[in-house]
Structure 1
Amino acid sequence: MNYTQGGGGLDRVYVPEILDSLNARFASTNLQFFQCQEPVDVYENKFYDFDRSRFSDSLNNRNIPGVLNIYLINKVLNDDEFLCGYARFPWTEGEYIVVANSCALNGSTVAHEVGHFLGL
């Protein structure tokens, strides 16, 4: 199947719900997360079922500087093993978080990955 024409993404209507859940989880830390701009859709086959062992560096050139980049992807894999998500630690090159669509609304995966992104 060719995903360069769109499809497979998480509906944008869920972005506020994801942010509300993230803010609730981080409320005691006095950190707050908000949407800086409208989400950007990336239509490339390699990002539909994304294997970090093969393509993790390819997201670096998609990042928007100065913000926490969160990519919501159909499936997140590592050597063909399913992951709910992963984050690049702040001391590594390429600062972003990747979350599988199926885990984005579970209330914990995004917060868990943001914790990794912050060095926890």
Structure 2
Amino acid sequence: MKNDAAGFTLVELMIALVVIAIGVMALSGVQTRSSRDVYATGRSSRALALAQQRIEMMRAGGYTAAASDSGQQEVFDWLARVDSVGIDLKSIDVTVTWPEQTQTQSVRLTTLISAR
């Protein structure tokens, strides 16, 4: 008499569960990494926006009002340096720094402003 019993054995089910568990663990690692990257990218974007804002404020004030200064906003520290680079020409350099895990990250923007 031939035994044509359909179904899975306990060993086959255990192997399938191990394969599924490994896949789920890999996906959770990817999810954790991507969440961390999205958070870091958000901070970089906010730092860049702050640097752009500082430059635009100096441009709005005009050539004569442009002066070096520094400050802090939330976790971001910013430093704006204004240097004369020629006749009626100033360089504006804004650097924004912030802590990111165990390192300090920064973004730097530079532009020129003229008296005319």
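Just so it is clear, none of the values below were taken in a lab; they were calculated from the coordinates. Note that the coordinates shown come from a computational prediction; the quantities given were computed from them, not determined experimentally. Cβ atoms are built from the backbone, for glycine too; each structure is taken alone.
What to note about this one:
- Given -5500 for helix-only ellipticity at 222 nm (-39500 (n - 2.57) for each DSSP H run of 4 or more, over all residues; to 500), calculated: source structure among 1, 2: 1
- Structure from which 0.00 was derived, FRET efficiency 1/(1 + (r/R0)^6) of positions 9 and 89 (r between Cβ atoms, R0 = 30 Å, to 0.05), options 1, 2: 2
- Read-out distance in nm of label points 7 Å out along Cα→Cβ at positions 49 and 105, computed value 2.3, structure in 1, 2: 1
- Structure (1, 2) behind the derived value 19 of relative contact order in percent (Cα under 8 Å, 6 or more apart): 2
- Read-out P(r) over Cα pairs in 10 Å bins from 0, in percent, computed value 12, 26, 17, 12, 9, 8, 7, 5, 3, 1, 0, structure in 1, 2: 2
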